[in-house]
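See the structures that follow.
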Structure P
Amino acid sequence: MISDIFCKIVQKELPAEIVYEDEEFLVIKDIHPQAPVHLLVVPKKHFDQIHAASHEDLDLLGKMVLVAGKAAKLAGTEEKGYRLIINQGQDGGQLVPHLHLHLLGGKALGPKIIR
């Protein structure tokens, strides 16, 4: 049984501030926000990494972006804008080995990569 922190949140073994939930996703507030709005779109189906997904997962991956749009609207960032990020692997800054999408907004976010 996979037991990363997001799996435990999905299984309601750990608390989280849930802002949206449906059959396939949770949207939770990040506990270490990097912007005034920092939400995580977490598939209930576990993937360690995005490249672990297959063609059967295309619908789910597309829905992840649609759920992010719903979350942006709920958070009030849909008009001024927001950023969606998937951190992948150690060099990409992935801290939890469970595919998830970050939604950042609530202020001007500046450059994407600092050199």
Structure Q
Amino acid sequence: MPYQASHQYAKVTPRKARPIADLVRGMNASRALELLTLNPRRASGLFRSVIQSALANAGQAQGVNLNKLVINEIFVNEGPLIKRGRPVARGRYHRIMKKTSHLHVVLDEPAAKPEKAEGRV
């Protein structure tokens, strides 16, 4: 059964968060938490909190081994722009568009791999 968590309106651009998502995709959840702890990027701390939340959601269910859960899906969607501005020369005003992201994580137990049949192919 999949267990999911998300962080809406995270103050990090999707372009900077997607490489972190690619880094831990398909990885064991506990191993991903260790890796994200050592990563200096801002998005790594945000993803670490989302993975911990998904693990806490899985801990609510009976008979789930938290050490065996892997990151089945992890993706980043664009959130709304926060519009700010700054006065510049000659009485003008430049807009500053601050991007936000929606971070999503789905944990699941790894699927059993089918065994290969013996013989010639």
Structure R
Amino acid sequence: MNKQKKGRKLHRKRDVRKALLKTMATSLILKGKIKTTEAKAKELSPFIEKKITKAKKGGVSTLRYLRTFFSEKTAKKLMAEIAPKYQERQGGYTRIVRMGKRKSDSSKMAIIELI
């Protein structure tokens, strides 16, 4: 019996999907919250939470790891400002707030934000 793969495809190929998650995560780190579709928000949440958990450990190797996903500015902000805020927290760094449907194509919209 075939089992479903983990994650959503979002109607994109693998490389485009990875690039989408990276740019959305960068925007979330720099701005604090973004408005997107519900499916994209649900896919972004575990991606960004894993990166925040990694950033909490600190160190040079962690910075190098984060640089594979984000720019220098974004990685430094994640390690210097965001990760220390969540040092005592065990997880659940993001919140997804569902909104109404988008007028043009009736997509379910959501706001994802850092708590």
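Rule-based calculations on the coordinates, nothing more; no lab input. Remember, it's a predicted structure, so these values are computed and weren't measured experimentally.
If mean projected area of the Cα convex hull in nm² comes out at 8.9 when worked out from the coordinates, which of P, Q, R was used?
Details: P: 7.7; Q: 11.8; R: 8.9.
Among P, Q, R, the structure yielding 8.9 for mean projected area of the Cα convex hull in nm² is R.
Taking -6500 as the value of helix-only ellipticity at 222 nm (-39500 (n - 2.57) for each DSSP H run of 4 or more, over all residues; to 500) derived from one of the structures shown (P, Q, R), identify that structure.
Working: P: -6500; Q: -10000; R: -14500.
The read-out was computed on structure P.
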